[in-house]
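Below you'll find a set of structures to go through.
Laboratory data are not the source of any read-out in this text; all were calculated from the coordinates shown. This structure is a prediction, so every number in the text was calculated from the model and none was measured. Cβ atoms are built from the backbone, for glycine too; each structure is taken alone.
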Structure P
Amino acid sequence: MPVPIQGSFGALTQLFVVIGVVICYLLGVIFNITDVDGEFVWRFLFSFTGVTALVQIILLLVGFIP
């Protein structure tokens, strides 16, 4: 990977992690306001974060993320 863009990729990785956390918090608030079944909520949020983590692991393994 070219040296000039290595820092950008590192910063973008952290930015996407933080954006994912914020999205999960917002989904939790929306589910709480709409009074959705609690069993569904925790399973959905856990799955959502799991999918995003899986995508990041795949990108790490293929060498896209330094």
Structure Q
Amino acid sequence: MSTDWYDNVPKNKLVVVQGRDKIDRGTRIADMEQFDDMFPMTKSYYLGKKELRDPEKAYTRYMKIGLK
């Protein structure tokens, strides 16, 4: 998924974004640093990742919560 939509979010709005690595289409996230840079915020309340597993494969889920 493109991050173009993020440009339309007003400043100082609370935003929650998620992403994952190992996807078939869209933007592949290589690591936490890339994910953090994709969504710049004036204040971050949470930035983390979790290792998960589908029946088919393992993957990493990234999440960021903060004010744009």
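Observations on the model:
- Identity of the structure behind -2500 (criterion: helix-only ellipticity at 222 nm (-39500 (n - 2.57) for each DSSP H run of 4 or more, over all residues; to 500), calculated), options P, Q: Q
- Computed 13.8 for mean count of other Cβ atoms within 10 Å over residues 33-40 - originating structure among P, Q: Q
- If P(r) over Cα pairs in 5 Å bins from 0, in percent is computed and equals 3, 16, 20, 19, 14, 10, 8, 6, 3, 1, the structure in P, Q: P
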